[in-house]
Structure I
Amino acid sequence: MPRRSLRTRSRKRVKVRTPGSRVVVHYRDEKPGPARCAVCGGKLFGIPREKPYKLHYTERTVSRMYGGSVCHRCLREGLKMLAAREWGIKTPPLIGRIA
């Protein structure tokens, strides 16, 4: 009987042959889904599909502003609107505009 934390269907069951010729079941974690943009929900490129605690900080981010949380398209639109706001040009809100 596996321990209580392994008794869930979210873990993959893998049959492994041991050196003593026994076949035992090992439990593997599923990979998480890809990292998503906080604005549009699209995939973030350059960030591996791995649990965050298994990655070093430099692997969890991308070296630009809001890298690792906002995609390059939404960042570009946000910077454009920020510049337009400085110049006094009215722009619609960013949230929900980009899909």
Structure II
Amino acid sequence: MIPAAINNPVVAYSRLVRRMGKDQRLMATHISLFTALFVQWQRNGFISPFPVTRKELMGYSRIASIATYHKCIRELDEYGYIRYQPSYDPVKGSLVYWPDCPVP
């Protein structure tokens, strides 16, 4: 059974994935990357924004090409599934804002 504290984020994620399934612009790599972003959001206590690194996300999503990763994350941002704030500092990592999540 899913604890009540994370029930709403899981339901929201499920709705977004269903919406993504109907979006003809998206490929399997977009959904795989979005799932990796959900895992990172969960690991950060469902707090938005949360830090991510390209290396971690590429590993979780099984995306081998840096160009494909950048294309997918940029398009997820453009299409409104996430808000992506890139950082060019490899230690700090980039920030991702989860949709419909209040910003502190």
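Bear in mind these aren't lab numbers, they're just calculated from the coordinates by the rules spelled out. Fair warning: this is a prediction, and the values are worked out from it, not measured in the lab. Cβ atoms are built from the backbone, for glycine too; each structure is taken alone.
A value of 0.60 was computed for FRET efficiency 1/(1 + (r/R0)^6) of positions 42 and 90 (r between Cβ atoms, R0 = 25 Å, to 0.05); which of I, II is the source structure?
Clearly, the read-out refers to II.
Once relative contact order in percent (Cα under 8 Å, 6 or more apart) is calculated for every structure in I, II, which label goes with the largest value?
Answer by largest value of relative contact order in percent (Cα under 8 Å, 6 or more apart): II.
If Cα extents along the principal axes in Å is calculated from each of I, II, which structure is the one that comes out at 38, 34, 23?
II
Which of I, II yields 0.60 for FRET efficiency 1/(1 + (r/R0)^6) of positions 50 and 82 (r between Cβ atoms, R0 = 35 Å, to 0.05), as computed?
Going through each structure in turn, the value belongs to I.
I have -17500 for helix-only ellipticity at 222 nm (-39500 (n - 2.57) for each DSSP H run of 4 or more, over all residues; to 500), calculated from one of the structures I, II. Which structure is it?
The structure behind it is II.
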